[in-house]
Each structure stands twice: as C-alpha cells, then as structure tokens.
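Participant: Scrolling down, you'll hit the structures one after another.
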Structure I
Amino acid sequence: MKAAREQVARLVLAHGLDALLDDIVLVTSEIVTNAITHGSPGGVAVLLEVAVTTDSVRVSVHDYSREVPVLRGLPPDSAQSGRGLHLIDCLSKSWGAHACPRDGFAKVAWAELA
C-alpha cells in the first residue's frame, strides 16, 4: 500500500497537480486496499496503473475477483471498515469497475480525480 501511495504521489507532483495530491493518495490507498482485501486470494499481487493528464489522474487496479464493488449504505460509527467506497465516491470525479480478463486478472476498478 505504501509503495502505491508513494508512486502516485511522485507522478502527481511531477505533473504539477499538487492540488490533487491528498485526495488521490487517499483514493489510491482505498482502491488498492479493496482490491487486496476482496479481489486477491491469499494476498496475491494486484496491478496498479496510473494515467496522468494535464488536469486529471486516473488510478486503476486489476484484481482476481469478478465481483464489482457496490456502494452500500454507510456502516455504523462503531464499524472498523466499510467506508472505502464512500471515500472514493466523495473524492473522485468518477469511478467504477468492469471485467478485464488480462494477464489472469478478472476485473479492473478505477477512479478519476480532476
């Protein structure tokens, strides 16, 4: 997770998108965590891809599950998890997931910030 956050931060700063830094680092952390937790059997590595344009950043994570993430109601305040997609939804311009049978992966989840 730390390596993913650091790589995205380097790319964002290198492209002068400093205003997106905090949000894209948090979104990256959440989307990678979801892929590892729900889409990576036994902690098998997932694939992170980052696309940076002059005014946006798109983070994509390939994993092994065919199940597409679904935004559900917020969990109770006492819950230890269940807020990741809500953070992604609030901070991203758009996000989603779709089947992507590439190199053994089953789907890709992505989020774009601008």
Structure II
Amino acid sequence: MNALRNRVQLIGNLGADPEVKTFDNDRKMAKFPIATNEVYNNSKGEKVQDTQWHNVVMWGKVAEIAEKYLKKGQEIAVEGKLVSRSWETKEGEKRYVTEVVANELVLLGKKEATA
C-alpha cells in the first residue's frame, strides 16, 4: 500500500510552453500548467464541462525531455506526487501553492507531421 501514498496521475493539455531553468551542475527544472477536463450531465440533463488547472514541476532528465518536446496545447500524461509549499512576498503576504512534482511523462495525441 505504500506505493499508493501521495501518488497523482493526470492526463491533460499544456496551458503554456514549459518554463525551464538551469541550476548548478546543469540540473534543469521545468514548470508548466496542464488542464484536465471532465464532462458530465447536470441535474437538468445539460452537458457540463469542468476544467481544472494543475501546476506541474519536473526535474532532471524528465525536465530535459519536457524542454525538448512539450508545446502549449499538447496532450500529455504525468505521474508524480503532490507537494504544497508556502513563502512570504516582499510585502509580507503569505502565499501558498500546491504542485504536482512529476517523475514520469508520456506524450499523447497525434504526432505532428514534419515538413
């Protein structure tokens, strides 16, 4: 059961191209939002689409793959864990964020034709 603790799997579309930063020892970090969609019928029988946005962070080799292959709008699958963190702004306000720290990436959807 330990393998099921804090495990997230998402399939969605990139909301932006990955933002990539390089740190000491050439270690890379990629950040990007993905949107997941759920379609259901409400109590009136109307079709409703609910979109949720998720912040994804990748490190190391997975970040390098994201930098090389991912583009806004692309459908992907990620697997990782949820991490929540907080910080204080220059104005003294407390900010919070929850991110999916992904360690696996699968490119989905149609392969683009090359010219």
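Participant: Here mean count of other Cβ atoms within 10 Å over residues 13-20 has been calculated and equals 13.4, so which of I, II was it run on?
Facilitator: I
Participant: Then there is this: With percent of Cα pairs over 17 Å apart computed per structure, which member of I, II shows the largest figure?
Facilitator: The structure with the largest value is II.
Participant: For which of I, II does distance in nm of label points 7 Å out along Cα→Cβ at positions 61 and 85, calculated from the coordinates, equal 2.3?
Facilitator: For distance in nm of label points 7 Å out along Cα→Cβ at positions 61 and 85, the value 2.3 is produced by structure II.
Participant: Can you spot which of I, II the value 4.9 was calculated from, given it is distance in nm of label points 7 Å out along Cα→Cβ at positions 5 and 45?
Facilitator: II
Participant: Then there is this: The value -2500 for helix-only ellipticity at 222 nm (-39500 (n - 2.57) for each DSSP H run of 4 or more, over all residues; to 500) was derived from one model only; which of I, II is it?
Facilitator: Among I, II, the structure yielding -2500 for helix-only ellipticity at 222 nm (-39500 (n - 2.57) for each DSSP H run of 4 or more, over all residues; to 500) is II.
Participant: Given 8.1 as the derived value for mean count of other Cβ atoms within 10 Å over residues 37-44, which of the supplied structures I, II does it correspond to?
Facilitator: The read-out comes from structure II.
Participant: Further, regarding this structure: With mean count of other Cβ atoms within 10 Å over residues 21-28 derived from the coordinates and found to be 10.1, which of I, II does the value describe?
Facilitator: So the calculation was done on II.
Values in this text are rule-based calculations from the coordinates and carry no lab data. Values in this document were obtained by computation on a predicted structure and should not be read as measured data. Cβ atoms are built from the backbone, for glycine too; each structure is taken alone.
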